[in-house]
1. To test your reading of the models, identify which of I, II gives 15.9 for mean count of other Cβ atoms within 10 Å over residues 8-15 when calculated.
2. As an exercise: helix-only ellipticity at 222 nm (-39500 (n - 2.57) for each DSSP H run of 4 or more, over all residues; to 500), calculated from one structure in I, II, equals -26500. Which structure is it?
3. Given a value of 3.7 for distance in nm of label points 7 Å out along Cα→Cβ at positions 128 and 144, calculated from one of I, II, which structure does it belong to?
4. With mean count of other Cβ atoms within 10 Å over residues 40-47 as the yardstick, tell me which of I, II scores highest.
5. Looking at structures I, II, which one was Rg/Rh (Cα atoms, Kirkwood Rh) calculated from, given that it came out as 0.96?
6. So if we calculate mean count of other Cβ atoms within 10 Å over residues 120-127 for every structure here (I, II), which label has the highest result?
7. Assuming 30 is relative contact order in percent (Cα under 8 Å, 6 or more apart) as calculated from a single structure, say which of I, II it is.
Structure I
Amino acid sequence: MAERLVFDYAVEGFFLRGLSGQVTPRLKNKLRQAGIDLDQKLLPAYPFETWLKCLELTAAELFPALPEKDSWWMLGELMVRGYQQTPMGSAMLTLLAALRPHQRLGRLQKSLRSGNNYTVTRTKAVSPTVAEVWVNDTSHVRYFVQGLIFAGMLLGRVTGLTVDILESDAEGTTYRIAWKEPQRG
């Protein structure tokens with residue numbers, strides 16, 4: 001398998017836009033030591049391990065009082081907010097917001113692949129307002145993806161949204177996404 005890479009749009013969206021004003025000099029130095037220098041022009045891509053280490057440092061620095069799963073969920077939400085401010089993210093998320101929930105989830109792999117070269121997803125419609133999505137991310141990254149899915153679904157004004165982890169193993173994580181049917185009339 002090719003090296004897993006995270007592209008500069010994702011790094012820009014998260015660190016430079018999503019975390020705008022929150023990256024302390026201490027965190028910036030830790031990120032530089034881990035392989036992402038926010039004071040230099042971003043590289044076209046970063047190894048997944050560098051991205052992961054930088055997310056770990058960020059979660060510990062910004063949300064030290066939160067349980068790990070909550071801090072990673074927050075990072076996922078911040079990723080969507082920041083990515084929305086990049087040219088690529090703005091175009092992609094505007095399109096996704098116009099789609100119905102099942103359609104949006106059906107495009108999840110393509111959406112996530114705009115920021116990396118490795119994400120694989122499988123989506124299954126369970127009912128008109130419930131879907132199950134498997135993503136090939138594991139460990140605490142699953143909470144990041146959980147927050148990312150939640151924030152991405154909210155862009156389309158979905159109400160009553162829940163994103164729960166059904167199961168996680170060495171291969172990936174399955175999420176159950178549920179929402180309320182919009183009121184007609």
Structure II
Amino acid sequence: MGQAEAPLYFRKALIYLGISAAIYLLMVTVTLTHLQDLTDMQPFDLRFKGYSHEAAQALLEALGNDGRSYYLTRQIPLDVLYPALLALTLINWMRWLNAMTPCSVLLRAGIAISVIGMLADYAENIGIATMLLIHPALPQALVSVASAMTQVKSVATTLAVMALIGMIVVRIYRAHLAPR
């Protein structure tokens with residue numbers, strides 16, 4: 001990977017950023033807000049520290065049939081697109097920075113963590129969809145796994161963004177502050 005690839009990664013990063021930002025804004029301002037307004041509770045997706053069996057049961061009950069249907073048919077489809085788009089956005093920004101200022105350790109770590117975050121988000125979505133579909137049944141193991149995936153997604157996404165910031169810092173240092 002060299003500087004010749006930088007423009008390609010930059011264009012890809014901008015495209016993925018635009019699409020993922022649009023979907024994120026739609027989720028945050030429409031679907032997740034609607035779910036929160038229905039219940040006066042945070043939806044599963046926004047409970048970054050996870051949730052207990054009791055909290056999951058309370059949210060599912062508060063949603064009612066219409067809210068559970070809305071979650072399944074509006075929020076979950078958007079969240080099927082978002083994890084991959086976010087990972088592609090982060091990875092292409094990292095590859096762009098790496099093409100200009102090689103930093104392979106942060107690049108490899110950032111890509112791996114981005115993929116872990118994406119996979120955890122998909123596992124979280126499967127868990128949430130399953131809880132919505134099988135309600136009122138709610139196995140403790142299902143809630144525990146879905147909650148854990150929410151936490152893994154949150155930590156991995158934070159770490160991936162930190163890796164990207166680390167690469168930006170390396171780029172600035174090498175371009176402006178490193179001894180020549």
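Nothing in this text is a laboratory measurement; each read-out follows from the coordinates by a stated rule. Everything quoted here is computed from the prediction, not taken from an experiment. Cβ atoms are built from the backbone, for glycine too; each structure is taken alone.
1. Numbers: I: 23.1; II: 15.9.
Only one of I, II returns 15.9 for mean count of other Cβ atoms within 10 Å over residues 8-15, namely II.
2. Source structure for this number: II.
3. I
4. Working: I: 14.1; II: 17.5.
Going through I, II one by one, mean count of other Cβ atoms within 10 Å over residues 40-47 peaks for structure II.
5. Working through the options, I get structure I.
6. On the way: I: 13.8; II: 20.4.
Max of mean count of other Cβ atoms within 10 Å over residues 120-127: II.
7. On the way: I: 23; II: 30.
Matching structure: II.
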